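Following this line, the structures themselves.
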Structure I
Amino acid sequence: MSVTDAAAELEVGLAGEYSIVVTDEATADAYQNHGVRVLATPHLVWMIEMAGNEAVAPVLPSTMASVGTRIDVRHLAPTPVGMHATARVRLIEKHGDRLVFDIDAWDDAGKIARGKHERHIVELDRFLDRVARKRPVRNRTSRD
């Protein structure tokens, strides 16, 4: 099966969710924003990635995976420690191997985020071969 064939199997409307109870480890304080004990935006982004994977992984063959390539999210409201938070993505567009999702996130009090998330379907072996060919460069001064 090709990447294009795999993408064709995914239907617009496909959704995935990921929920947590906010712990100290998920707060901005844990991400070095000292004293800010609410759900950290980087942790919210991780939740969105997890929701995207939850949506797509069960449909893909074991030789393929999806990888997150873009997130445009507005973190609208704080979520304190102890509160539940959920990120949900819903597939709204497909363009070859590129998948575009709407993002909604909420906690026990209401909406906390919205945005868009893109994932690409990859052939796992080819992707991992590309990763293996990358080597760290010492004394690099530029990231060109």
Structure II
Amino acid sequence: MAIMDEKKHRLINRFAVFAVFGLAVIAGIGYGVLNLRVLPVAEAPASEVVTAPSEAEYRTAAGSVLTPFFVQAQKLDETAFTAIDPIFVDLIDKTQERLLRLRVPGADQNIHLSCVLLLEQWRRAMSGSKADQKLVLANTRDLLGENSWLIQ
């Protein structure tokens, strides 16, 4: 009989633990449901209307970005492509990155794209592309000849 009583107590202890756990879960769910509040949705800040800069503002900003590059590019000749200058390549990368961040008015979109593509051609020429090396100096002179405001 003593063995039977001992088994009953173990069984009762296990049921008691499960019962307490179940009650705690039910109490937690009940507390959550009763105290559930709908939090107010924060209003999104009013978005600002972004307008394109005027042509004069764009040309001033683009000129200040492009001037250091074009000053250095005008000093180079065909022999500059024999040795890669990492400082000049870095200048190309930084100039292109800054140029791509500018807002562009509709009237200057073509010149902006031309400058970005010219910088990409310079990058390829400096990395050894013979076809780009032949054209990039002439393309730079042509672009500057047509748009003197690029160098301030």
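Each value in this text was obtained by applying a stated rule to the coordinates, not by laboratory testing. The structure presented is a predicted model; accordingly, all values stated were derived computationally and were not measured. Cβ atoms are built from the backbone, for glycine too; each structure is taken alone.
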Computing distance in nm of label points 7 Å out along Cα→Cβ at positions 31 and 55 for each of I, II, the value 7.0 comes from structure II
Output -6500 (helix-only ellipticity at 222 nm (-39500 (n - 2.57) for each DSSP H run of 4 or more, over all residues; to 500), calculated) maps, among I, II, to structure I
Taking FRET efficiency 1/(1 + (r/R0)^6) of positions 87 and 135 (r between Cβ atoms, R0 = 30 Å, to 0.05) for each of I, II, the highest value is that of structure II
With distance in nm of label points 7 Å out along Cα→Cβ at positions 47 and 111 computed for every candidate in I, II, 3.0 is reproduced by structure II
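Figure out for me which of the structures I, II the number 74, 27, 10 belongs to, where semi-axes √(5λ) of the Cα gyration tensor in Å was derived from the coordinates.
Structure II accounts for this read-out.
I, II: which one has FRET efficiency 1/(1 + (r/R0)^6) of positions 79 and 103 (r between Cβ atoms, R0 = 41 Å, to 0.05), as calculated, at 1.00? Write down the numbers at each step before the final one.
On the way: I: 1.00; II: 0.60.
Matching structure: I.
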